[in-house]
Structure I
Amino acid sequence: MLGKLTTNQIRKDRHLTDNNSCPECEGISETIVHSLRDCRKAKAVWNKILDANRRAAFFNAGHQDWMKSNILDDSTGNWTGEWGSFFILVIWYLWKCRNDGIFKGIKLSSSTLHHYVTAKANDWARTWIDARKALAMVEGGNRTEALIGWKKPPIGWHKMNTDGANQSNMGMATAGRVLRDHNGTWLGGFCSKIGTGTALLAELWGVLQGLEFAWKKGSRFLVLETDSQLALQLIEQRRDEVHPYATILGAIRRLLSQDWMVRLVHTYREGNRVADWLSKHSLVYPFGMYELEAPPLEVNRICYEDEAGTSFPRMVRLDNET
């Protein structure tokens, strides 16, 4: 959006005017961030919306950081919905009112501007929330928001998380796996660069290699998690004599029939973040499978968050909550 709004400074830069001043703040250049934040009227609106402890960071940030940090802010407070969405609506209505003042002669006091902008932003935010709820109902039955994260297995059990992906820009199938104990301690991981193939093939390779690795590591009580519901369905249904992946499915079932207890569990990506990272990182390796005895530095933060029980909100079906 930055650079698209034709403030007076941008109009002057394009030789469309000789006057770059803000319509409300005479003598001050009307940049985009000035128009949406630092103009005396805009600032009065933000001061009434923001808690005192947020104002310094809000008003001192550079325009790129200001936009990015606020748009990505999912906090809630004395506004409707998440801050990022509410923020976008407020700046839109500030810009609209600025234009109404110039082109329609509609001048609002700071107090009236605050009431108008916040009322409109709250109305649209409520509309968005209602629309998302309605869409969720249409797309797959009743849904609810749940907190999803990696969960430690029972004491004495290990957990293998696997993920496969098809890097669509290259058609390259990759897989990642991580084995941890009931404390969240790293027991081993793998990155695999499989070659050309589908995302489903990558998911199944991830499951197969994950089971092989866990067995060799001595796991006899294992929870295997993947975010591919389709892969789990194919493994469990046992009706694939003519399926193109019948060979790998058969190898997975033979491993499952060995003398150990394995639970196959579906999770969401929020509960599978380490394996997801490893799968994507597999592109940097040559073809083959590469064992990681310790977590890469970039994945340490995710491991710590998993151990601490960090969760993330997600809309899930009521009959398929994980």
Structure II
Amino acid sequence: MIWAGLLGVGCGSSGGLVAVGGGIVLSASPTVIEADGKSASVITATVTSTGGTPSPIGTQVTFTTNLGRFSNGSTVYTIPIGNSSGTVTVTLISGTVEGTATVTCSAGGASQTIQIYIGNVAITTIRLSASPTSLNAGGVESSTITAMVTDSQGNPAISGTPVTFRTTLGFFSNKQTTYATQTGSNGVATAVLFAGDTVGKAEITCTAGEVSAVVYVEIKYNPNPSPGEVANINVSASTLSILADGISSTTIQAVLTDRNGTPVVAGTPVSFTTSLGSFANGSKTYATTTASTEGSAKAVLFAGTTPGTAKVTVSSGGVSGMIYIEFRSF
């Protein structure tokens, strides 16, 4: 990703030019494509005005390339910004000539460049390894899958070479069974495999170009899985009905467990909110943490003087549970 300062660039009015002090950020994915006349790289430009605010809708952004062509069949492509984020995207399509395409993005008199390598990338070998090669199921254990990608001369693949990992068991850090990435400057690409709930042998396949390699990670039964992320919140109360006298109370208890039913670790943040009454801190919101290995957290809810039904919501890690408490008049 590249940033270009635009100090001294003129600021347009209704034309939506880039303002003084703005900038252009360019990125491309992937940065290496085959010289086959059809492979493509998506280039994204984020154009900002003074203070880093996105340039306005309608700002004209022009891309040029010295190699390959854009999706309009030309080496020049002009597109207006059509969203409030100040971003535009274009697609660079390779030709059959090898070389480095220098793509220039211009807006309001400022410009920035990014390079995409177009060539016949002859990947011949992938050395694939996993560390560790055995994981316990049902927890948060992981294995780092490392691919060393080399060409026909034994040299590391060019930085930015697309690499795809697939697994038959478990999941990668994107919570999917497929993970796409690129090689670094040393020809290495990595993926992190997490053990799921299914016991067995995970077959991980790594593909770059027309070459694939396989490594295996054993996922074993774990009688005592480590606590994972919050997946369920069970909420209860010492009593479901209290007098709306301003002093009566009930204790709300939440038990937080992971997807395997294991209590989460002590110290996990928990938030209580209520639609009626207030907690011991005098507020309708109460923040605390789980205080034991049972994954439980408590809050004391006091009735107000208005009869009705209080909706109490307990939240943690994007997961919520709720309970209703009656505030009765007699």
Structure III
Amino acid sequence: MRPIKNTTELIGIKDQNIKISLVFETDTHIEIQAKLDYPAPSCPHCQGKMIKYDFQKTSKIPLLEQAGTPTLLRLKKRRFQCKSCRRVTVAETSIVEKNCQISNLVRQKVQFITMDMSGAYIPLAKRLFPNAKIVLDRFHIIQHLGRAFLKTRIAIMNQFDKKSLPYRALKNHWRLFQKDSCKLSLNSFYSKTFRQTLAPHEVVAKTLDFSEELTDYCTLYQLLLFHFQEKRVDEFFELIEENRNKVNHYFQTVFRTFLRHKQYIKNALETDYSNAKLEATNKLIKDIKRLGFGFRNFINFRKRVFITLNIQKEKTYPVLSRC
């Protein structure tokens, strides 16, 4: 690492109470070490006299990039103790909100946030990142549709006798109905249910002949998948509006959710941002844990994940911590 000559204005720190002690450059980022200190104010609890106590544990605050390089501020904040009530408070600065770990300038620069449809995340994201567009993860949108169709298929299947051919066909070949019809294999296989060699699309066609209701829902499901994958926003929501009062309560719940988050789904179809890599990594970690029947030693578990992901050396990116 090598020292860098700097000023607080150059790196965007306008708080005069922050004094920089050292700036150096690593292989992955620029690191700034500084202290936040100012005269002791009045106690916010009892308005008593406060004295300087000590410094808080170093906070790691990401700043805006400098010349294309990520910048990390390691800030030590002064703590004050009241002589009357003995309570301790921490010095505050304008570059980051209290109890937060991302600077305000970085938050304002965020353009897109990808998340699922949890109702608690969206208001929080709007408050923390006011200029960002919310993009719903496409995986969760398809997952909602798939679950609605799955529950519909089970409800229709339970109307038949458990020993009947329609029941066994709907139960044994359920994965074929969940797939996109354009992605069904053309290779034939022997179906024990129908006792003959059939292609996947032939199995679906034979099974749909048992229920006209299931045929209607399957057609609707496949059309929604087609418009979504082709990123046809208008056709996708027009189809939802046309059928929202004609479908069962499983699809009605999903359609209400989609219409409530219409703008966010539109952003998902118009941009390329997605949590696909993150979701894939999470699934891989869960599979490793499941196949290993648990790991007693977390270090060995972590090494196994790194080996599977082909990560030879852990990268030293800026890591966030409490402020």
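What follows draws every value from the coordinates through simple rules; no lab data is involved. Nothing here was measured: the structure is a model prediction, and the numbers come from that model.
For Rg/Rh (Cα atoms, Kirkwood Rh), for residues 73-160 alone, the highest value in the series I, II, III is held by structure III. Here semi-axes √(5λ) of the Cα gyration tensor in Å was derived from just one of the structures I, II, III, and that gives 52, 21, 19; the source is I.
Given a value of 19, 17, 11 for semi-axes √(5λ) of the Cα gyration tensor in Å, for residues 201-280 alone, calculated from one of I, II, III, which structure does it belong to?
I
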